[in-house]
Each structure stands twice: as C-alpha cells, then as structure tokens.
Structure I
Amino acid sequence: MVRRSLGSTGMTVSPIGFGAFKIGRNVGAKFPAGYELPTDREVERLLDGVLDLGINYIDTAPAYGTSEERIGRAIAHRRNEFVISTKVGEEFEHGVSRYDFSPAAVRASIERSRTRLRTVVVDVVFLHSDGRDREIIESSGAVEALLDLKSRGLVRAVGLSGKTVEGARLALQWADAIMVEYHLEDRSHEGVIAEARERGVGVVVKKGLASGRLRPEDAIPFILRNPAVSSLVIGGLDLDHIRTNLKTVPGTVFP
C-alpha cells in the first residue's frame, strides 16, 4: 500500500489503519456479536501480521481497556515501524466511561499512555470527545495542555476525535489531525474534510463501515478515493478478514 501524508506532520500512514479496541476491551462495546479477548501471544501475532500486510498505523485509547499496554508489550521491539495514535479525556473503568478534560487529567493521561505504550514520544494524541466538542475545545483547557505537551516534545501531533462538524471545524484552528465519522450513509463532514486538506491538517476516518452496515467493497473505496483522507481505521481480530478488506483499497494489489 502506498502510504499517505498525515497532514503536515511529516508522518506517513497506511490508508487503512488498525483500530485496537478489540484487543483490550469486550464489555460495553457497540458490536453486533460478542467476542473473547485475544491472548498476549495472539495480540503479538496480530500486530506483526498487520505490519507485514503494510499497515503501519495503530489507533488506540485509554478507554479501550488494556489495549495500550498490550500494544506496548507486543511491538516494543519494532516501535519505530509504527505510527501510534491514542487519546485523552475518556477512561473506562468498572463498565462505565468517565470523562475529564482538565489540563491535569490530560497530562496524567499522557504519562500513563507513554508508560503503557513503552514509548518516549506518542505520535498522535486526540481529544476523545463525549459530544461536547465546542465546550471541550474552548473551555476545558485540554487544547492548551496538549499544545504544551507537543512543545515539550512528548507528543508529535495533536487533534480532535469529535462528534460534530462544528467541533471538527473549530479544531482546524489548532489541530495537526482530526478524526471524524465519514461514510456513504453520513457525508456531513465532507466539507470540513476538504477544508482540512487546504489547511494541511490530516484526516483520519472512524466508523467508515457504519458499524458493519456497509459492505467493505463499497465503503472502503468510497472513503479512500477522497484525497483529503489520510487513513481509515478499521478494527478486527482476524488477519484473513483484514487482508480481505485491504484488497478493496484502490490501487492495491495482493496475491
């Protein structure tokens, strides 16, 4: 796969990214069928396998259970081969999400993520919005905390994983990348995605298969033919399934 620029960050990412929710959490998940968490050995084989398929981008979050620490253990020996994004603002404990976007919480979250991921610098950090995009951006102090962490060299790029078009557009004023929902059934972010490209802001797409309602062979080419999209994050625990999805990436040929 030909890698794409993540905006003006200097990082390049695979057009399909690996969403790491399922390797760390299987409760409170919005998936049609339940699943068992993989073993540590299975996680290592999975992450080695996605890299061998050409996927160099992993997206995780503290709210994804043990995902961060399992990634850290599995890829410590090849950390520099991956671009990793994580998030701040949401923690998932005892079956319930807890949100805190205060500067102190943001700084503490990054320190925990650096430890769990076994990395000195986190490549990308998104604000993990609970839907209050404008309030989080303008009133919580989280943006300023992220920019300070970036200036100190602890993170390379910052942005918003939001819920609203308004929030995504506000984030373009300070973000290096935004994460948005975008697919055939919801094109509401199309305008702000185009604006992000004009500003040199990377665009990562989440929920591109509309939570399983869309066929990958229709959904994936639609998203990746948009030149403003840096990467589409898709989760999964089956390498064969991931490989099948990769065959739908425009311009990619697999034997």
Structure II
Amino acid sequence: MSEAFDSKYVKILLDRITVCKNYKPKFGQGGDGLMFHEFQTLYSNDPLYSWFGLDHPLMYAAHKAAGGITSVYRQIGIGCEVLFRQLLIDHLRITEEQANWSYQVKISSGRIRILKLDGRIESAHVQDETHRQTFLVWMERAATHLNLDEHVARAMRGLVMEVRQGYKSKDSKRQNADIANAAEAYTQGYLPLLVVLSTQIDNDVVERYERGKWLVLRGLLSGDDLSSTYIFARDIIGYDLAAFFERNSQILHDFTVDVLESLLRAEDDD
C-alpha cells in the first residue's frame, strides 16, 4: 500500500530539485542571472577583474556551484516541507486547509502581516478513531516531555510544525522568529514541533528551541516518536517515510548527482 504513493512523493521532491539545474549566478546584476558568455563580457570589460584573470571560466563555475549548491539545499528543504504536509493529508485524511496554519500580526507600519508554519495536526480534524486516539496519547506524552504545566497541556488541541531538511545555520533572526511562532502557537492551543529530516542540526540550536518549548524531531532511524522524525511519521502519521526514501534512494541519488554535475560545469546555456 505504501508503494502506491511512491511516484507521487518522488515527483514532489524531484520537481523542486529540478529548479536548481537552471541556476545561473547573478554577479550583482539582479534579474535571472548571467549565462557564461554574459559573465565573460561583464568581467573582461572590467579592468581590475580582467587583470586578475577573474573572467576565467573557472570563476563562473565557482559562482555557479556555490550558489547552485545552496539552492539544492533550499529546494530539498522546500520539497520535504511539501512532502510532509502531503503525508498529513493522505494518511490522516485531513484537508489541505486543515493541514495548513497561519496567523496575523500587525507590524510597525500598521499593516497586517500573515505568518505561517509548514503543517498542522488538530485532533478534531482526524476522522479515523484509531489515528485520533494514537495522536491524543502522543500529545499527552509530548506535553510531559516538554514539562508543560498541566493546565497548558489540557488546553492543547493539536500541533503545528516547521519542517526543515537540516538546520546548519545559527541564524538568530530565524530562531527568534520561530520562538515567536511558538509563543503564538501556544496561545491558540497548538504544540510547536520542529521536524528535521536529516541529522544536520547543531546541538546549541536544539537546546534553544527546547527552551522555547519546541519539541524537536531529528532524522534519526532509531529512538522514539518524541525524538525521531521517521518514527513519528511511521507511528503517528501512519506512513513509513524512511522506507519510502530507502526504496527510492537510487532515483533521488542519481537525479541529484546529475544536477550537481551540471552546476559544476562552466558552459554557455544557449
């Protein structure tokens, strides 16, 4: 049964990674980026850059690789976000609207800004009784794990989640925004969940999120449903995501390598 979703889920991921294949560095020029011959014209006409030989094809390749590989990480992250939300829809049988969560804040200019997280599970939306009871028991254990006050724990009606492929950065601005998101989530009766699909997250970052009462799941193949993204997906959502990646790893691997090889070539895209 799980394999019936494979082509759908693989397409979600590959559609995002495909975006990287056409990446072109901008060299400070804005727009959609420069092709190789445009780069050579720009740099060869700059006296300093031409004196230093910066109009060499290797410089274009280096810029293309650096920006393109950053884009690969970003697009895998977006693909994982879309995929995880689709798991909620397909396996908890909730609607797309129910799987999304957003809230409004008024900024200094007086305008309203809409902020959103990547997914939501609300117990009342889960129609299957077995799934709902499994989720409710998990919520009780998660509240205990986070040492939530009993009155706060009883007020929880579900969770909202932020999904990342990894979290290598120590960007304090991003962390501050997520801590603010958690505070808003609690006021609306949602437990905040950080879902990381790889093991790439700094322990200092984990500790800060946990102090902000986020529950953090990592891309571990062992552990339990309060620590492992894949065990949570299997036991609480009802889909073996790790097995999906194992079954389709060759497709994902070969496609990504092809994109990386294209990013490492300095060639005109005409």
Structure III
Amino acid sequence: MMDAIVLAGGKASPGDPLFAEANGVPKSLIPIAGKPMVQWVLDALCGAASIDFIVVVGVQPDNSFRITRPHSFLPDAGSLLANIHQAAQFLEELHPDQSHMVSLSADIPAVTSEMIEECIRRYDSPDIDIYYSVVSKQTMEERYPGSKRTYVNLKDVQVCGGDVNCFKKKSALNPASTWGDLILTRKNPIKQAAIIGFGTLFRLYTGQLTLQQAADRVCRKLGVKGKALVLPYAEIGMDVDKPFQHSIVERDLLR
C-alpha cells in the first residue's frame, strides 16, 4: 500500500492560457467533461487498490468532492516544493512505516486506476529517493497527435515529463536536499545549469546522453538516488495547460 498526494494548488493569473477557463478558481477545478479536473484524478486514485490514504493539496475541502478513500486536505503552501514538503510531513506522521508516497498533478484528468497501479508496481526499491516518469514522443503523438508537449531530445529517445511520480518522504523533508532547487528552477535552464553543471545540461539538451546517462549524472550531482521510468501511458504526460489541450482531452474523455 502507498499514500498519494494530489497537487491541486495554483490559480491562473492574467496572461495564463487558462485564465478565462479558470474564472477565478484554482486551475485544478476547471470543468472538463462534466467534472473538475482534480475529480478525475481522485476517481482514478480511489479505484486503485494499492492506494491507502489521499492528501489533496491546494484546494479547500468541499462536499462536492467525491473521495471514497481515507483522505485529508492541506492548504496551498505557496509553491510546488512547499506543497510536496508539507504533504510529506503529514504522511510521515500518519504512516511512518511507509517509506514513499506517489505524487500526481491535478491536471492529468485522463489518468486511470490501472495506470496508477502499474506505476506503483514499478516503484520497487526502498532505496530510491525519486522515481521520475517520462513518456516518449512516439507514445504521446500516437495517443494525442498535436498535443505540442515539450520534449528533451536524448540520444536514445525523445521524452516529455510525466505527472505521476514517487518520492521518498524523508528525502522530501530533507532541508539540505538539492533536488528541490531543481524543481523550483525547472523553467529556467540557466539556473538549472548552476545546480547540475553546464556540461551536463549542454550534453542533455544537445542529445549527447541516453536517458539512463542523463538520470545518473543529474542524480549524482544532486546527491540522490533516482530512477527515470519510461511509461507507456500518454495520459500521465497530457497535463492540461492550454485551451486546445483542454479540448483534446475533453473530447477524449467524452467518447
């Protein structure tokens, strides 16, 4: 069994592509195919046999949510890293016997229980600090043509990031852990280079490294044990960031 966190915080500010759709509510509450985006993720978690407890971070408790598993709500702590940290603290106190927690973004409404179960099955080592999911470009384009994901061109595969990941709770709570800085700078390559080294970043972005080589180099630099998982599910890489992506996923969910 494993606990889960759902990262549902963050409002769309003016200039955000989904600002009009959000209409002042958190992006995780934007309706899609008749339900808030986050409800689709909660439904998938509730149907996954391996999920023990669910923590929803960033939205207020509301009787309209349907959650059939034991659960709790935590407020938005102001950043992705802070939200992961507070959820890890909560779950460490609740279930200190469980070493890891699975983390899902609230904006992947097409995820299913079966996909979550398969991810948990692959989290097979208690020594790994971070399991990071990626999806190949081929998988994404076959399932969602025209989704316009951002890909990293590695030597052996083109991948985009997935939004079902796994963290060791003690690593998430370690104030000296550098991987948190990498999360905070994920949209700034210059700042990332300062953390993992310009050489590694250059080789990464110029396709000189395989996926495993890239993961090994970055993890050594960060001082963590990490594992990149290439998953065959485009749904975990299809986060809804823009109106046209909302339309793609909504059409798919309504079929």
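Each reported figure results from applying straightforward, stated rules to the coordinates on display, with no laboratory input. Keep in mind that this is a model prediction, so the values were computed, not measured. Cβ atoms are built from the backbone, for glycine too; each structure is taken alone.
Assuming 17.0 is mean count of other Cβ atoms within 10 Å over residues 41-48 as calculated from a single structure, say which of I, II, III it is.
Considering all the candidates, the number was obtained from I.
Match the computed value 2.7 of distance in nm of label points 7 Å out along Cα→Cβ at positions 17 and 121 to one of the structures I, II, III, and report its label.
II
Taking distance in nm of label points 7 Å out along Cα→Cβ at positions 105 and 241 from the coordinates of each of I, II, III, which one would give 2.5?
Traced to structure II.
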